[in-house]
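Next up: some structures, all given as structure tokens.
What follows draws every value from the coordinates through simple rules; no lab data is involved. No experiment lies behind these values; they were computed from the predicted model shown. Cβ atoms are built from the backbone, for glycine too; each structure is taken alone.
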Structure I
Amino acid sequence: MIDKRIIRFFRKHHVLTIATSHENEPWCASCFYVYLEEENALVFTSDQKTRHGQEFLKNPEVAGNILLETAVIGKIRGIQFRGRISEPEGKMEARAKSAYLKRFPVAMLMDTHLWVVMLTQIKMTDNRLGFGEKLMWP
């Protein structure tokens, strides 16, 4: 079971950095996201023509992070994650689109291409619990 503090952090924030790798060349990009708790997945939009969009298709294994930017060491919090990315279909596409547009209604005005990261590993650092304290899933 995923710690509720991790779920709250995912829900509170809205920008992730996603990292790809193809032929031993790393890349990263920042995107607005929404968290689907039931699926333990992150949904975001990005054009297939971007470098990271092309790399998702070549290597669906991704990593990323979400962080709280602060200069106060005792308040540092953030998540590092790994997962498998795909283009949603069927019921998952409908659920992902609905959740994304509810969080970011302005996206209705754009041509949005959805991606879903099914999370396989999560590590949350929360210095409020003690310096360097980690919450892990699984």
Structure II
Amino acid sequence: MKSEKIRNLLQEYADKNGYELFEVEYHRNDQTLSIVFDEEFDMAALEAVSQEVSDLLDPYEDEFDDHYFLDVSTVGIERPIRNEQEVEAAIGQYVYVRTKDEEYYGDLLSYAEGMIQLQIKDKTRVKDVSLAYAEVREMRYAVRF
């Protein structure tokens, strides 16, 4: 089945129910179709949504190359920050940033002209770090302990 067709079916389902569809990915290595919503579902609601999505996809089962496992979940508290618009929306939040060589946990101070400004704690002192957005390999919200 074409991934665009799956995404369109799921987007229609999300729109009809007032949900925000965050991500749809098929992982070939473990044959898992992962569907992520940007919602705060309790376990009962998540189970109901999972069943509805399963029922929605059942008529298209023959279009998949192999059997697949369906994984329906929510973004969660450590949601990924996937693009520059989401970086801008995260200003003022505590984040995790990984580059090729470094990992940082800190407050996102600003984002402008392709540069991220973080305020991190290095042992007992606080310091500001500037990173080029182009060098970021992973960025997500983080939980401060």
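Quick notes on this one:
- Computed 5, 16, 18, 15, 12, 15, 13, 6, 1 for P(r) over Cα pairs in 5 Å bins from 0, in percent, for residues 44-91 alone - originating structure among I, II: II
- Highest-scoring label, criterion being relative contact order in percent (Cα under 8 Å, 6 or more apart), among I, II: I
- Entry that produces 0.65 once FRET efficiency 1/(1 + (r/R0)^6) of positions 4 and 100 (r between Cβ atoms, R0 = 35 Å, to 0.05) is calculated, selected from I, II: II
- FRET efficiency 1/(1 + (r/R0)^6) of positions 12 and 60 (r between Cβ atoms, R0 = 25 Å, to 0.05) - structure with the largest value, from I, II: II
- For 0.9 (distance in nm of label points 7 Å out along Cα→Cβ at positions 36 and 76, calculated) the corresponding structure among I, II: II
- Which entry (I, II) yields the derived value 1.28 for Cα Rg over 2.2 N^0.38 Å: II
- Identity of the structure behind 2.5 (criterion: distance in nm of label points 7 Å out along Cα→Cβ at positions 84 and 124, calculated), options I, II: I
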